[in-house]
Each structure stands twice: as C-alpha cells, then as structure tokens.
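Derivation of every value follows stated rules applied to the coordinates shown; laboratory data play no part. On a predicted model such as this, the values are computed, not experimentally measured, just so you know. Cβ atoms are built from the backbone, for glycine too; each structure is taken alone.
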Structure I
Amino acid sequence: MTYFVTGATGFIGRFLLQRLLDRDGQIYVLVRESSLAKLEDLSDKLGANERIVPVVGDLREPRLGLSDEQVSALNTKIDHFFHLGAIYDMTADAETNDLINVGGTRHAVDLANQIGAGRLHHVSSIAAAGSYKGFFREDMFDEGQPLEHPYHRTKWESERVARTEFNGPWRVYRPAIVVGHSKTGEMDKIDGPYYFFKGIQKLRNALPQWVPLVGPELGYTNIVPVDYVTDAMDYIAHQPDLDGRAFHLTNPRSQRSGEVLNTFARAAHAPQLAIRVDKRLIDALPKGTMSMLMKVPALKGVRRNFLADAGIPDGILEYVGLTAQFDTRDTEKALADSGISVPQLENYASVLWDYYERTLDPELYKDRSFEAAIRGKTVIITGASSGIGKAAALKIASAGGIPLLVARSQEKLAETKLEIENAGGSAHTYSADLSDMASIDKLLEQIHSEHPAIDVLVNNAGRSIRRSIALSYDRFHDFERTIQLNYFGAIKLIIGLLPQMRERRAGHIVNVSSIGVQTNPPRFAAYVASKAALDAFTRVVASETIGDRVTFTTIHMPLVRTEMIAPTKIYDSFPTISPEEAADLICEAIRTRPKQINTRMGMFGELGYTLAPKAMDQLLHMAYKVFPDSARSKGESDPGEKASVEQIAVASVLKGVHW
C-alpha cells in the first residue's frame, strides 16, 4: 500500500502515521517547507526515515502547491489519500476556518483527482452536525441543521466537498472531542475539556477536596482519546466494502458535562460539583433574557474577567453542550472483530490530568520570577528607612526595580539608598511625614514631577498602640494619631496616585494590614480599627478600579520583629517573623497580585468570629487576662518585665497574633 497524508504532523496525524507505519508501504506526507525539521524529528522518533517521504506544499495553495513534476511523480501511485489537514479550533476566526477547512479540502480533493488516488479518507468532525437536535445517524449529513459557528459550517462544507467532488470512492470519519492518549496522556494543546483544567486547579489550591460545590450543568458532551480515533480510523480504512459511508468515532454514550468535570476533579484531587444546575432552567427564561443581560457592560466585564481567570476563552461555553446524540452502530459493526473500543474516561482521566500538569499547564511556561514582575518598575515604599520597608526596598532593588524610599528620617533613607547603590541597584529618597496631609501633597507633587509613572505603591508605614480601653478613656489622641497615619495617610497617597494609574490602565497597590484585623486581639482597638478601615476602603475601591486594571493586595501581616513592637517587652520571647520574611510577602504580593495574603491563624480567627462570635469574645477575654497591659502603656518603667511561661505557651500555639 502507498499512502498520501495531509496534516501528518498535527496531533491526530502523528498517531495515524504511527499506525500506518505498522503496515507495509511508502507514506508521502504533505509538509510546508518551514515544517520540514518538525517532520524529520517525527520520522526519527518513529524510526521510519526511509518510509516517510516529505512532499513540500501548502494546504492554502491550489493543488496543495505541488509542481507539475511532483504531481507526475505521484500519479497512480497512491492507494489511500488521508486528508487530515484542517483547523480543529473553536476559537479560530471565520476567515481562517474557510481558508484551511474548506479551501484546503478542495485543494486536497483536486490533487487526489489529478493523481488518480485509489480512495479518499476525509477526517471531518461531529461539528458537521451543527446544532441538530436529536439522534444523528452516521448516514445523515445534509439535514438542514443550523450551522451557527464558523467551525461547524466549515466542517460541514469541507465534508460536502469530499463527498461530492472526489471522483473515486471515499470514506468520512467524524471524531468527537479528541483528548490525549489514554495510555500516555500525550496532548498537543489546550482544547475541549482542557479549557476547564485551570479552574479545577485553582479550586484544588483554594479548597479541601471534600468541600461540595454548586455549578452549572452545561449539557451533554462526547469525549474520546486520540489513540481510539486513530486505531479505529486505520482499521476501518483497510476494511473492504465500506466506501461512501461516514463513521462516528465517538463514545456510544454521550456524557454529562458536569460528570466529565467531576471525573477530572477527582483525578486532580479537587472539590467536585455536588449540585449541578441544569442549563435547561436558564433556557426556560423568556427568550433573549440572558443575552440581553450579558450585553450590560458591567456584567460583560464580570463574565470576561471570570472566564479569563479560569483560562476559558469567551464564547466557548455556548457550545459545550451538544444538541445531538451520535449513532455509532456502523462504526461498532466495522470494528467488531478488531478489539478496538472506546475506553471509559474514568479509567484514563488521571493520565490526562498528570500529562497536563507536567507538560501543558500554561503556568509552566510563564516567567513567574519576582525579577520578571518588578524589573524596571517604579515602586513607592513608605516606612522605607528601617524594618519591613527597608528590607522590601533592598529586595525590590536587587531584582531590578526602582524603589522610591519614603520616610521621615532623611538620614536613614540616605543610608538605605547607599546600601542599594553599593549592591548595584538604584533608588530615590523622599522625606515626608505621612501623618501630615500637607506633607503628603508636597511628596506627591515632587514624585509626579520626577517620575513619568508609578507602577506600585506599598503602604507599609504604620503606627501601633497596645493599650486596653480602660487605660484609654482620657487618651482619645491615641485613636486620632493612629488613624491619621495608618488610614488617612495611606488613602491620601492612594487617591493621589489612582488617577494616573487608571489613565495608564496599569497599577498595583499593596496595603500592609495586620493579622489583628482577622483575630481582634484585646488592647489593640486603636491599631486594629485603623487597619480595618483601610481594609474596608480597599475592598470598596478595588471593585471600582479593576476595570482599569488597577489592583490591590491586602497583607494581613503576622507579628514582625521590628522597632514598632520593641516597647512591649513580652514580645521578646514570642515567635515572630523577621523583617526579611515580611518583605518576602510584599514581594509575593507584587509578583502575583492576589487579593489578600493571609496566614492560617488569621483565617482561623476570621472564620471563628464569623461562626461563633460570642465564643470568640470569651476566648479573647481569656487572652486579655493572660496578657496584661505593659508597663510602658501605663506610663511606667519595669526593666524586669518579661513574658511568663503561660504567655509564651499561648503565643507559641497562636503564632503570629499580637497579644
């Protein structure tokens, strides 16, 4: 046997080529000149360099771009002409679909006619059934079915060309949605169910596997592995008396999309959909209701951002659910003595998932380094003369960022700048009192005049006061000065930078908040309230600016060993993180731009207060008794003040919480 194959270097083509090599004969492969090296590598991999003959041409050209000499050399030699070259992509535009699917098929058929090919094997798709509703038999083709998507229309039109314009016997193969190899998981791109893998992955990373989820049931789908498709195609192609027929290379039983997602979720050890809302409930709404709602700009933005975050192309969801069920009786009859059948998805889903995470996951090919995120970016860091701010500035500068150092002490800022420059980085210093609104106005004016754009703002400067309410009755100024710096100073900077960021459609703001906002420790009313106010401001404003690509991260920072906690002597024995570790959290906030960065203890405190607020009050009151006011908060001095064994034990169990 002698074969001619188009699309042999494509995904299905590679596996079909392997099957054909198991038989005797020469295989001529259409290949563009730019892909000759790719075909050579594939031939090496298959160990068949002598039997695979490259034919340089192009689907887009008449007669596939072959010269008269090439056509003459192939004349009457080809027993089987396999046409696989096509676009298998629902996201491709109409023009590309027409050019490759319809034009390419017509050019292939013209060549097959000119060289007198013995038999044409055309690889179509179940997409040729369009939006047909009901049972689509293998002997059905032109049923007046709606062909709303360009991909559906061109797959139908290309099949028509193969059926009506080839002068000899033909066979058509209609695969379902083709996924990776059932034994190896091999796949070449994100397509079909793979579009949902990133969302499954995100859910797995965010929630325990046992958490029940509610989600949509998008209808029926039909999935088959590539090895079944090519094994079946190869076998049927070489059986007698099957000309002029189409074969559905599909699962005999279509699968519910929700169950498919749950199968892959189990393979990923991710939460599953316990309740699936049937799409028919939405379809029962008055005609046009959903499409009209989706035209509302705000809802379009929500949908677009949600799909983008999950890695799902816009426009795919409408075509997930198949409207037809596909008959496979002729295919099953043709394969009856072959031992070839469709494997159950449950038996190979874990293989597909493993291959995705090791090879296909887009995150594997992104430069996820902090250097890539910060290089060349201008970053304002407040409180940069010491502690967390200084440590963050050093890390940002060493990664190629340009920190603008803000604090009151020009002398200390100069020391930090010199340290950065000695290490090969660059920085700028600005002395300002961030509790003074006039000083901030002056700071902003200077920064705007000296820098064309600010990419990131890190609101790190802050003031903490540890004093019980009983000692604060005559100290209202504690609350005033704390909120002046922690809240008013921070938002004054934010609103001074937001207009430019929104105009540029780029910017990120990192607010260093506190674990105390989540755990509500006693004696920190002034401090926690000021940070909670900033948190609330951020949540509200973030929803207004996300459409302009300006984002916020709130870091609920645990206890850090800095000058700010030094007056509370019991902290000397408490477990804390270092300024460098805290700076790493700031760098991570800049790199990945999450909504929040939390500790487990902080999340536990927040959840506990939500579920059992009275019980949490009692628990915190016990801590109030265990950790008394410091001598400093009473205006006294106690050189011998230190943490008790009981205090150290509690602080170690509830690591990171301010007491």
Structure II
Amino acid sequence: MNNLATKRHSLAHIMAQSVKQLYPEVKIATGPDTEDGFYYDFDFWNIEFSDKDLKDVEKTMKKIITQNQDFRKFEVSFDEARKILNVMGEWFKNELVDKIEAGDFKNKEKLSDKISFYLNISKWGKETELQNFLMHFSPLEKGEMSARTEGVFPFELDWDQIKNLKFIDMCTGPHVENTKELDPNSFKLVRVAGAYWLGNSDNKQLTRIYAYAFNDKEELEKHLNMLEEAKKRDHRIIGAKLKLFTISELIGPGLPLLQPAWMIIRQEIENYLWELHKVNWYQKVWTPHIAKEALYVTSGHAAKFWDELFRVQGKEDKFIMKPMNCPHHMQLFADNQFSYRDMPVRYFEPATVYRDEKSWQLSWLTRVRAITQDDWHLFCRVSQIKEEVKSITDIIKKYYTTLWMTNDYWVSLSVRGDDKSKYLWSDDVWELSESALEEASIENKLPYKRVEWEAAFYGPKLDFMFKDAIGREWQLATIQCDFNLPNRFDLSFTNENNEKERPVVIHRAISGSFERGMWVLIEHFAWIFPLWLSPRQVIVIPVLPKFDDYAWKVMWDLKNIWIRVSSDFSTDWLNKKVRNAEKMHNNYIIVVWEQEENDNTISVRNYKTKEQTIEKLEDFKTRILKEYNSRSL
C-alpha cells in the first residue's frame, strides 16, 4: 500500500473512532481506502444519522488527529480475536473472522492464520468507553494488569497504555505510526449512503459514510474544484439540454434511446474506427442478438454470469440475449477451413449486447443494460501476438491523440500471479504472450506498469488508462489475449506441417462501450465537441426576414458539401437567436444581413473561441471542410 493509501486507511480508522466516540452504541463494519478517499460502514441501529451529522464526525476526527495518537498493531489467533470482539460487541467483525477462517475471501495474497488489531493510544483527550471495556475484567487499579487483561489480549498492557487507550479495531492495516503524520485539513466527509453488509442485498443495510482524502489541504481543494467542474460537465444535464439521448420509464432504466444528434456522434466515431482498421484487413461481420443457451454453456459464460443473462423462451428452444459477441465470432471462425497462410483473421462488429444489471446499479450512461461495443476479435498464432498487439496499440494511440487524451496516460500490463494453477494453458504459452505484450509496450513507448494477479484466467491483457480534460482517469481501451474460448470451441487452423494448431484470440475494444465512451467524451469536451464530432456544426441566422433568401442560399451551399447546418428563420430578435444557437452549442454561428448579401460574405462567430470574422462564403467552406476532414480539435 502506498503512502497516500496508508493515510486514507488511517483516516477511515479514525472516522470509526470518531463515530464510536459520538455514538457508543453504534456497531462498526468495514472501512477501506478508495481511489479518492475512504469510507466506513456502520450500523446505527435506531439512531437517525444523515448528511447534517457529518460536521460533528469530521470535527471530532480533527480533534483525534491533534491528540498525536499512536497506532499499535498486534496479532492474535482466530479464537483470541473472537474473545476480544465478543467483549466489544462487534458482531460484524466477528462474522469476518469466521469468513476469513473458512476461506470465504479469495484474496490475491495468501491469507494469514492470524487476525490483526490496531490500538490507538494517546495521553491526550478525554476518557473513552474503552476504559469501561477493560474494567469488565477487574477494578482498574495500578498493579493489577494481568488480571485485567487475561484472556483478552495476548500480551500485558501497562498502566499508561490502559488509561490512554482511545480505540481498538480489527484491521489489516497498514496505518501511519502516529496521527501527527496526518493533515487535519486533508480530508472532507461528503455524504451518507446505504450499503448492504458484505455487498449482499439479503444482508442488513448499513450506513456508509464517504470521504475524500489527500496528502494535504491543497490537494484536497484541487480535487474538490475538479468535482465542481465535473458537475458542470455532467452528461445527464448535457444529454437533456442538447437532446442527445432519452431515458423512458416505459422502456425501462438502463436502456437509453439515442436521439438523432447522438447518432451523428456515434456514427462519426464508428466511421473513424473503421477507417483506422480497414487498412489492416479487418472484416465486418454481423451476428444475431440472441443465441441458444448451449452456446453460452459451451463458452462458460452461462456458469459464470447466469444472474446477468436475459433469457428468452422460444416455442421450442431456450435462448439468451447475447451478453457479449465473442462466442458468436468463434462460430464464424469455426465455419471456415483456415490455414496458417490465412492467419491472422480479424473480425469487427459494432454490436449491442445485453446484461441484466440490478436496477440499483443502473445510472444513465454510466451503467446500462444495452451495451454497444466496438468489438474486434482477432485470431492469430502465438508467434503473431507481438506484431498484432503493436498494430493495435498504434491504433489506440492515434485514436486517443485525436481526442486529446494522450498527454497523461498509462497502461496496466495485467499478468499472472504466483499461483499458476488458476490459469489456463501452459507456462511457456503464458510467458510468450506476456512477453509479447510487454515487448509491444516497449516498442510503442507505452508508459506501462506490470500488475500481477490482474490477468484474466484465460490470458494477460493491456488496459489503457486515460485522463479527461479535468484530470479524471478512465479505463477505456483494452487488449486481451484469450486461450480459453479457442479451446472450449475446439478451434483450429492447419499449420505448415498439415497439422491442426490452436489459435489465440485477441479481444480488443478501442472506445470501450459506445455508451461509456460517449459519456466520457461528453464530459471531456464540456459540451463543446470538435467540429468532426459535433451534431450541430453550423447555424445560419438572418437578421431580418428580408435576408431569409440569402440565408437559405448559404445554408444549402453548406449542406451540399455535407456540413451539418440548420437555420433560424423565426421572427425573434437577433440577440435571442444567437443566444439560442449558443445554448445548443453550434460550433459556428453565421449571421447574414444587407452587407453580407451584397458582398457574398458571411459574419462568422466561433462558439468555442468567441472570435468573430467576416469571410467570403467560399473561403469559409474551404476552411470548415479542412477542419472537418482533419478531425481538428
């Protein structure tokens, strides 16, 4: 765990201490660090706790930090841990002990046979309930330490430790050594939410307190300012104002309807992706939206994702609405007699797939049930992995450079962990594929990091992490090697020795899903799309009705060169027309009246730069076509 993660984890521990100090009867559950802070789950019983109570918890946390409390770790056996937790009445933690001992948590590292606790000790601050906890064993008198702690702690506490003990929590850590390492102004409690114990909706619902935390006040304020900017870019607000998509209660949550403006953006992205790939001999394919259950039993998806599948009962057979395209593409490959001379075989299908996400998980475009993927599947020999991955990374870099997202990005090279039994195929194939991904990353000068245990069971992968215009990081493009599906579907091609050879499948998505990718782009560009993506490129506004004919001519001149152009022939005042045009984020607003008509010119306002020019219509047409065709930002 890095230093910032350690600070966040320590602050989560302090938040639990603060809540217990304010509400002694509350039971504590779990509290990990997160990407931008931490949270902790509590059972408040019958106590009403809401966002308005966060100030008191935060104020108490700041006091705790100033008390220079030491974090002291100790480890005990499972039974010893239960003794401590039973006396403390922390039954959520006790349940965790049972699950850890039973091996219910599949950690990436080998589980210890010990349970760790942390004591918070300080001579500052008022007495706490922990003194009463220790008095349960005998009168709190100097010189009687053994009797007081016997059967509870695996060691003897001295007098100073007992009288200054402020908090105890079962926790894996790590934590800072002392609270003086924490900046009391580096965190902010932000909201209260509901959360099921252990993430299971059958369990009790707890109260989760979320917080942001960073190294210091300056970093925290920078993050809070970013969040304020993010609110202004919210795709839900923009989508409604610009009429990009519709969420209909009659159709259902997680099933967005795409308005004409959205479809323009989506088609531009699809066209660009195809332009980048067709030169590399990719072939378009199409597959149906449903398939028999047997397909997904063979692929293994039925067993792994059964609860997420939409099932359809036909007159005779049971079908599944496809949750991914991969099994269909396996069937396309299998229906051909390929030889090594045909390899690699490359398929592309921008298809919609369906997953039955829980209703409480759905959120506009961030989590949907109908997912359109730019799905590319490539079948190759193991020896071809490196060259193919190099080609794909070239495409990814070009695509995201066009979108102005390659200034600060990194790539996660996800490889196997130490326990090789969890992965398919032999060591030599894994080593070859992992080295192929790494060598391709080096040759493409990718800022990659090896991340152990992150590989899928069927193969290693590269995940591309890009930052948007306000610094938020998103995992978008991915390249995954798959040894599993070719094996399950018994795919093969004929090699040089006239023998059957198993291909490797490379799954790759450049934009991720179109829904998620578009959500990121909407907020990345802050409503102002570059011309090539913009659904509303130009609007022509006549100052008075008598200039409508010239405005009409200008509009059709632009339509004839396939510029997306509209007009405002209403009788509103000019200022209102311009204001309405700006609200819909037209890239260029053209105003025409007497002088423009006489000189065959146009008055052009650039919405993004606010620059205003008078240009010949032909000059503007040349300029806008160049901007569009070059996909300029």
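List of remarks:
- Structure with the greatest value (metric distance in nm of label points 7 Å out along Cα→Cβ at positions 17 and 545, set I, II): II
- With distance in nm of label points 7 Å out along Cα→Cβ at positions 561 and 577 derived as 1.5, matching label from I, II: I
- Of the structures I, II, the one that 56, 26, 13 was derived from, the read-out being semi-axes √(5λ) of the Cα gyration tensor in Å, for residues 265-440 alone: I
- Read-out distance in nm of label points 7 Å out along Cα→Cβ at positions 505 and 521, computed value 2.7, structure in I, II: II
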